[in-house]
Structure P
Amino acid sequence: MGCREPFAVDFDHLHERMTRPALAEDLKIVHMENAYDLLDCIALSGDRVANYLGEGPYNTEDRPLIEFRAPRNMSRVVTEFRNLQRIMQYRNFPQGVLASWGASPEEGGQRVRTLQRYYEATGMVLQAHQYHLLSQVALEVDLLKRALEINPDDRDAPFLGKRLSRMVDGKRVDW
């Protein structure tokens, strides 16, 4: 998701919308059970987006570069590894994306600290996925465990750990 103009999110409004039963049920399927889960998906914001993208051709409706290049890069471990590496290189904490963190400075500060836990744990999960691509199971497991130590509420680390366990045990991995 992206936009040309800066945008700002109100934490309380985001939380209220995400707890609506129909939306909450849909979001749970993709491990988005609270506002922190969603905010933690913001990998790049502000100037980091332009730095990440750099110079190059635009993907437009009349020049759909991605549509024709993507199939050549699917299932390529090197491409996925490099993409993760670049995202981690430019990833930034999304604090500036929120216009309001809460009704009081104390509440806002607590929410920022909580999101920092999510952000740090997600960095570990991204690194773990790189080790997964390299079949370095011990390093992957270590990073997933560290992610859960940092953020016990992380939803991706247990999911990936279960996937890894099924793979190591030779069982089919359900997606």
Structure Q
Amino acid sequence: METIMLEHRNATRADLGILAALIDAAISELQRPFLTEAQIESSRQIMGLDTQLIDDGTYFVILLDSTIAGCGGWSRRATLYGSDATTGRDAALLDPVYDPARVRAMYTHPAYARRGVGRIILALCEQAARNEGFKRAELMGTMAGEPLYRACGYIPVERLVDGRGGVTVPLLRMTKRLM
């Protein structure tokens, strides 16, 4: 099996166009085995990038030969998931003593799926959160992301649906203790 060398860096606002296309491709293709077309379209309304993550310096891009293969980040803010356009966002800062860090907006371009991109993003997020004193991490997983999150030690807490996009989309809130 060929070994691929993935690198990472912090995302910048200059990446927004590439990230938008990557996120769209990931939602369109990787959710297909789990959601109907109407649910995929609804997902576009409740998922995506919150640029606060870029501004906070907590959003990463994963590179393969200078091509962005994936992206994702973490947050010290209260919002658990959603994009700039999603209603109900909360920029309040979390207390690492009591609150879990939020793993947010993880996407892999379909051409690079199942190559370790998601694992690298999770490891980067978890280490950065640990460095800031967080003892736990929490995320809102899609059905497509659930197997990865379980494999990386995340435990389901709550199954729910989000209908803010017009059609309900199943989601899974998951948590992990950061050692």
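Rule-based calculations on the coordinates, nothing more; no lab input. Since this is a predicted model, take the numbers as computed values, not measurements. Cβ atoms are built from the backbone, for glycine too; each structure is taken alone.
Identify the structure, out of P, Q, from whose coordinates distance in nm of label points 7 Å out along Cα→Cβ at positions 43 and 155 was calculated to give 2.7. Traced to structure Q.
Given a computed value of 2.6 for distance in nm of label points 7 Å out along Cα→Cβ at positions 83 and 147, which structure among P, Q does it belong to? Clearly, the read-out refers to Q. For the read-out helix-only ellipticity at 222 nm (-39500 (n - 2.57) for each DSSP H run of 4 or more, over all residues; to 500), a value of -19000 was computed from one structure; give its label from P, Q. It must be structure P, since only it matches.
Given a computed value of -0.82 for log10 I(q)/I(0) by the Debye sum over Cα atoms at q = 0.13 Å⁻¹, which structure among P, Q does it belong to?
P
Source structure of the calculated read-out (Rg/Rh (Cα atoms, Kirkwood Rh), for residues 27-122 alone, 0.99) within P, Q: Q.
Work out the source of 40 here, i.e. which of P, Q gives that when percent of Cα pairs over 19 Å apart, for residues 59-114 alone is computed.
Q
Among candidates P, Q, the computation of distance in nm of label points 7 Å out along Cα→Cβ at positions 99 and 139 that gave 2.0 used structure Q.
Between structures P, Q, the greatest calculated value of distance in nm of label points 7 Å out along Cα→Cβ at positions 107 and 131 is seen in P. For the structures shown (P, Q), mean count of other Cβ atoms within 10 Å over residues 35-42 is largest in P.
Mean projected area of the Cα convex hull in nm², for residues 19-66 alone was computed and gave 5.4; which structure, P, Q, did it come from? Could you put the intermediate results ahead of the total?
Numbers: P: 5.4; Q: 4.2.
Computed on structure P.
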